[in-house]
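Laboratory data are not the source of any read-out in this text; all were calculated from the coordinates shown. What you see is a predicted model, and the numbers here were worked out from it, not measured in a lab. Cβ atoms are built from the backbone, for glycine too; each structure is taken alone.
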Structure I
Amino acid sequence: MKVEPYLLFNGRCEEALNFYRTALGAEVTGLMRFKENPEPMTGPDGCAPPPGTEEKILHASFRIGETTVMASDGMASGNAEFKGISLTITVPTDAEAERLFKALSAGGQVQMAIGKTFYATAFGMVVDRFGVSWMVINPLPMP
């Protein structure tokens, strides 16, 4: 069994993918636009995307380090809300923690500045420009 995050960016998925490529070195491993769907979503169940969203992303997957993250534009309406969850990046050095934290902070909001804690040589929390909450950590060994 495996659990993987699926992020719905409500119309900003391509922008987010490009940001994560630059900020985190993410590698996009798959991408399908609404217009490429072999079974177009139409019908009374409310799943049809709004008109004009043919170029929006129906589904994407990308890798950050060893982790696969999936993403979509969803129905490409409204603001994306990522509440009650954070993605955590564990790195082997303080320099890498600081570099990634700074990259994720660009256009975002720092929740806890990166610094030393009783459980890490470097730990910080940031909400990126898309509203995704991140924790960056170089942990101390567990006792």
Structure II
Amino acid sequence: MTAPYTTFADALVILVRGGEVLLAQRSGTGYADGMWNLPSGKLDEGETIGHAAIREAREEVGVRVAEADLDFVHLIHYRNRLGDARLGVFFAARRWIGEPYNAEPHKCSQVGWFPLDRLPAETYRYTAEGLAAFRRGVPFSAVGWA
């Protein structure tokens, strides 16, 4: 008998303003440093995926989002080249309170707004794939699987 499959669950928050999406450049974490990513993070014990999205938006870019203002837009089952897999739940925020800023300078070198159709070349693949699916209105994708 094999053990049950387990994986990380990530909440990712899409903030769009004037056709541009907010991304943060990772730094000093030892994981994907230099890459651009959405405000996001792993689900903590005892929280819903929606609550994780709200928490990550506040922790990483200093904005407050109400759960009622989050629209589920995409689920990605992603596996990287090393075989590590995760589930990413993408939410688009219809509204938020506050002006986004780099609220975690120890984990992020900068934040910036980028056209949804012209992301930086250094956008983390997981993020880029999810945003491309969001733009197309596709609710699910599996990336990196044979």
Work out which structure the value 1.6 belongs to, where distance in nm of label points 7 Å out along Cα→Cβ at positions 104 and 120 was derived from one of I, II. II
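Among the shown structures I, II, from which was the value 23 of relative contact order in percent (Cα under 8 Å, 6 or more apart) calculated?
On the way: I: 23; II: 31.
Answer by label: I.
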Could you tell me which structure in I, II was used to calculate semi-axes √(5λ) of the Cα gyration tensor in Å as 33, 15, 13? I
